[in-house]
Structure P
Amino acid sequence: MQHAEGYVRSEIDHGIATIEFFHPSSNSLPGVILNDLAKTINDIGIDQNVKVIILKSAGEKAFCAGASFDELVAISNEAQGKEFFSGFAKVINAMRKCHKLIIGRIHGKAVGGGVGLASAVDYAIATEEASVKLSELAVGIGPFVVGPAVERKVGVSCFSQLAIDATEWRSAEWAKKHGLYAELYSNVSEMDDAIQALAERLANSSPDAMAQLKKIFWQGTENWDTLLTERAGISGRLVLSDFTRNAINKFKAKNEASNK
């Protein structure tokens, strides 16, 4: 699914489906990319030819910069805000309900919604460059929609540290220590070798056994269809505040200046 800016692509090879997303702004996630990502995961999740899924982003820098600032500042009412943040809810719920195990390829920094994606995969493999930050509070909102996925992986204490200290990065080593990442590698080549080896092993494992395991892994999240939508409503209201609009514009101006 190609757009004027960015895409979601998928391919299947010997039972291994690879889903790749891209956006030129550090793999940020506008609404169209979020919707395409959720649809692709849902479609591949019921494909009998697929045994395991790899989720990745393109490029060599950031894994995912989270919500698109351009779309955040364009939101003009609560309904639009809820609709935008519901995009993250759709992706996380698609990953949660998918019958296939999902391996995350985290090659670089993850911010906000990017941390949510890394948390919602079943097994994240990363490089030492893949530091994490939940920056939402710094712009007047909060990690409400991705929060349940992050909390599920790292626990309430570590989630609260990320959510409260919203301007500081946590290292990839920190993320591995607290369970967000399962494996950590010094370079992309080693990471890709490990991902491919694991994917091949899983592609030759029992699909039914893996599906049953996934159900067990996600027990207790059955209310997330409602919960994450409610959380999207909170973010949709907060994003309209003057505080948030001023903070996002400052972030955009800073990023544009640094890119000149």
Structure Q
Amino acid sequence: MSAVTQHSGIPTASHARPEGGVALLSVRDLHKTYRLGRVEVPVLRGATLEVREGEWVAVLGASGSGKSTLLHLMGGLDRPDSGTGERHPIRFEGRPLSEMSARELDRYRARSVGFVFQFYHLLPELNVLENVLLGAMVLHGRFGYSRRRAALRARATDLLASFGLSHRLSHRPAEISGGERQRVAIARALINEPRLLLADEPTGNLDRETGRRILDAIAGVRGGSARTIVMVTHDPEVAARADRIVHLEDGRVVPGSI
């Protein structure tokens, strides 16, 4: 967990990097451009970043700086541009995501990475427990999930209990608060025990006090494990909870902030 101090009522992190950490995720000269009609909109213009195992990195930047795009590319939700930057700009444990087959990329997203989004993305027709189990269903498939059903339900129930949601298992998303929805989303992200947690503005849709509790929950998921966290935010107070802050401006990581 990051070392956090108080200064003038604002939390600040020590930004200490895990000594001798292994590079779990590396990004080199990453480019991404979107097309709106006939107009090309460059979002990432050569972003470079290395994240070590067990580290909590906050990517701080203004709206439109490319933070969410960077996170989506890291998680394999989108593909970088071809023909610009490096041939293999994103590597997980040294392996390029660009060399993964569609099936391998699906497994990477389901097994190695957990996603937490600003707007939760819970399925309204499922209850809290079912939403958490959804990630396990995706990973194991129908028959694999059936064989592991009891163990997976026990794990999901334990995760929800650790976030204080034991009394909400049968509730649907519309019946719980925003902070509770985000804790459900974090539990869902952790159901497959991913090594990498990607959080996209996890407090952006919450009031300050609820946001603080969500950050406490994110800090708590590290525990004694080597789980790595990359969190993007526009809020310096939120970023201060991380071990290290990098700044993204105009689609590039600011030199000296790595």
To which of P, Q does the computed value 18.9 (Kirkwood radius over Cα pairs in Å) belong?
-> Q
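Which of P, Q yields 1.9 for distance in nm of label points 7 Å out along Cα→Cβ at positions 36 and 228, as computed? Walk me through the numbers before you get to the answer.
Details: P: 1.9; Q: 3.3.
Working through the options, I get structure P.
Out of P, Q, choose the structure whose coordinates give helix-only ellipticity at 222 nm (-39500 (n - 2.57) for each DSSP H run of 4 or more, over all residues; to 500) equal to -16500 when calculated. Could you put the intermediate results ahead of the total?
On the way: P: -16500; Q: -9500.
Answer by label: P.
Ranked by relative contact order in percent (Cα under 8 Å, 6 or more apart), which of P, Q sits at the highest value? Before the final figure, lay out each step's value.
Numbers: P: 21; Q: 32.
If we compare relative contact order in percent (Cα under 8 Å, 6 or more apart) over P, Q, the biggest value is for Q.
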Across P, Q, distance in nm of label points 7 Å out along Cα→Cβ at positions 44 and 244 reaches its greatest value in structure P
Kindly point out which one of P, Q the value 2.0 was derived from, the read-out being distance in nm of label points 7 Å out along Cα→Cβ at positions 68 and 84.
-> Q
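FYI, it's all coordinate maths here, none of it is from the lab. Everything numeric here is computed off the predicted structure, so don't read it as measured data. Cβ atoms are built from the backbone, for glycine too; each structure is taken alone.
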